[in-house]
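Chemist: Given below, in the form of structure tokens, are the structures.
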Structure P
Amino acid sequence: MKFTAAYLKLNDSDFKQKIEQAFDVIKECSLCPRNCKVDRISGEKGFCKVLDKPYVSSWGPHFGEEAPLVGRYGSGTIFFGYCNLACVYCQNWTISHLGEGEEISYKDLAAVMLFLQNSGCHNINLVTPTHQVPQILKSIYIAMQNGLKLPIVYNCGGYEAIETLKILDGVIDIYMPDFKYADSKLAEKYSKVKNYTEVAKQALKEMHRQVGDLVIDENGVAQRGLLIRHLVLPNNIAGTEEVVRFIAEEISKNTYINIMDQYRPCWHADDYPELNRRITKKEFEEAITLALKYGLTRIDRLIYSKKYYIYL
């Protein structure tokens, strides 16, 4: 079955309208639920510290993502500088907290996308895109005019404004949000953000409404749909049972989910004794068991790793 990237189906005037809407939002920024209300176009900076031009850290084919994104030739990953979250244990802290990267033009970002396509990548994977949606939309439009045709992956932290997601409707092919916490109080403590859980639940529902369950082609490459990541944290800080219950009962039992075991203490995690260790094998196995208990079977590690064959 042949798939066409969503944005290629958009009417030209509709695409331009989405770009205009997105830039209007950052004149009094409510692009994410932090609602900083700064005029980024006029040079005011909010929590994310980014103005109205793309701010990019690095890019290239990535082979460490989920197997349906990587395929044979890699996921065309673009890491955007800064973030709308402030996780105390962030593993990419030099990018998200310190802003490793530089401001580039829309045309340059479009050229990066075309470079990744010409390198054989299966998709354009936008890492931490939430605070740079207008810049990304404008750059996709320019790249499309010059031959871009790959699916777009929106790889985010799950703290998304519904109105921003609605602007993205018809542009994004694959949503890949984190669902970090089942308890907003813990999210505020460890990621410095209010109402994370409530916001993320509504965001995941909207993403699923737009793109549905993950569709993978005959070559094993994802083309469209929702892929959720959940990082298991020590001492059940992430609240895994409520996370997987919500996904199974209020999103879809056919949700493709990556339950991740790679947590390690980074950035300021050593200031929090309860976070200052890796997770145990038992903690990870319990997370997998809970997902299966609630009927989630499209679990990335079970499908693609022989290490966890005992769960199949």
Structure Q
Amino acid sequence: MNRQALRADALLLLTACIWGFAFVAQRSGMEYVGPFTFNGIRFLLGSCSLVPLIIYRKRKAGVQERSSSGLSFVFLFIGSSFVAGTCLFIGASFQQVGLIYTTAGHAGFITGLYVVLVPIFGIFLGRKTGFPTWVGAAFTLTGLFFLSAAGNITAINRGDIITAISAIFWTIHVLVIDRLVKKIDPIMLSSGQFAWCSIFSLIIALFTESFSLDSAIQGIIPILYGGLGSVGIAYTLQVVAQKDAPPAHASIILCLEGVFAAIGGIIILAEPLGTWTLLGFVLMFCGMLATQWDYQGAKGE
């Protein structure tokens, strides 16, 4: 492995770590503000944090970017970011509400279901999927059962179910983004979709949650981490790293997000780690790896 690829893998590992610990921030942040208020502020910060990077990239590109300032581009940007932001809002809302009832570790691994669902949903778009994907799906669903029900079907955690629903919308979001980035710069699209998600979240919060500036100030650390850390910094690291990282490496390393979420939950929030939970974590992670093996092979990478 060359030095560039090794550096890229290290940046992706850091990205997965930041995203994993963000589940801790998301859970602890709701001790101070409601889920929609938290998401509203978080994604607003995330959107604004990408603006300097967008300006820098435009200046660096110079003349090549002038064609992206016409009226048609404006409509394309608004429409694309609105569609992506709507999917993001639904997925993030289910995830954040689910965190009220489940642990950061559970949420991190269950959110990772989208890794398995993307190639399965891709079947409806004419993409092929092989045997490893179905093996991965079986492992992941079995792991989800052990993780959420601890071997008892009547004891399924409702927070885990809500988070699993969010994974469906994360899957749709990934497939939508895959189409849209062919037409528009990915960082501009990200900033736009974060802005729409923030607007939608704050509108819901206005009618369903009470807001206190003092509470927001008290929860400023998890809010800043959720907005600037997991959105602004981690996304930028991902974009930089994936220029040099082999796609198979990137997919597998980013699957470690759930592992870091579990570690953060145990260390920071003192979340329990029982035998059933550990077994669920292992099975789900194996399922994600199996699916990525098939997905990368199908793409010829």
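A short reminder: the numbers here are calculations on the coordinates, not readings from a lab. Owing to the predicted nature of the structure, the values given are computational and were not obtained by experimental measurement. Cβ atoms are built from the backbone, for glycine too; each structure is taken alone.
Chemist: So mean projected area of the Cα convex hull in nm², for residues 124-187 alone, computed for just one structure, reads 6.2; which one of P, Q is that? Could the numbers behind the result be given before it?
Modeler: Numbers: P: 4.6; Q: 6.2.
Corresponding structure: Q.
Chemist: Work out the source of 0.40 here, i.e. which of P, Q gives that when FRET efficiency 1/(1 + (r/R0)^6) of positions 4 and 220 (r between Cβ atoms, R0 = 35 Å, to 0.05) is computed. Walk me through the numbers on the way to the answer.
Modeler: Working: P: 1.00; Q: 0.40.
Derived from the structure labelled Q.
Chemist: Turning to a different aspect of this structure: If Rg/Rh (Cα atoms, Kirkwood Rh) is computed to be 0.96, which of P, Q is the source? Walk me through the intermediate numbers first.
Modeler: Working: P: 0.94; Q: 0.96.
That value comes from structure Q.
Chemist: Can you say which of P, Q returns 16 when relative contact order in percent (Cα under 8 Å, 6 or more apart) is computed?
Modeler: Computed on structure P.
Chemist: Rank structures P, Q by distance in nm of label points 7 Å out along Cα→Cβ at positions 212 and 260 and report only the one at the top, that is, the highest. Spell out each step's value before the answer.
Modeler: Working: P: 2.7; Q: 3.3.
Of structures P, Q, the maximum of distance in nm of label points 7 Å out along Cα→Cβ at positions 212 and 260 occurs in Q.
Chemist: When helix-only ellipticity at 222 nm (-39500 (n - 2.57) for each DSSP H run of 4 or more, over all residues; to 500) is computed for each of P, Q, which one produces -9500? Don't jump to the answer; show the numbers that get you there.
Modeler: On the way: P: -9500; Q: -25000.
That value comes from structure P.
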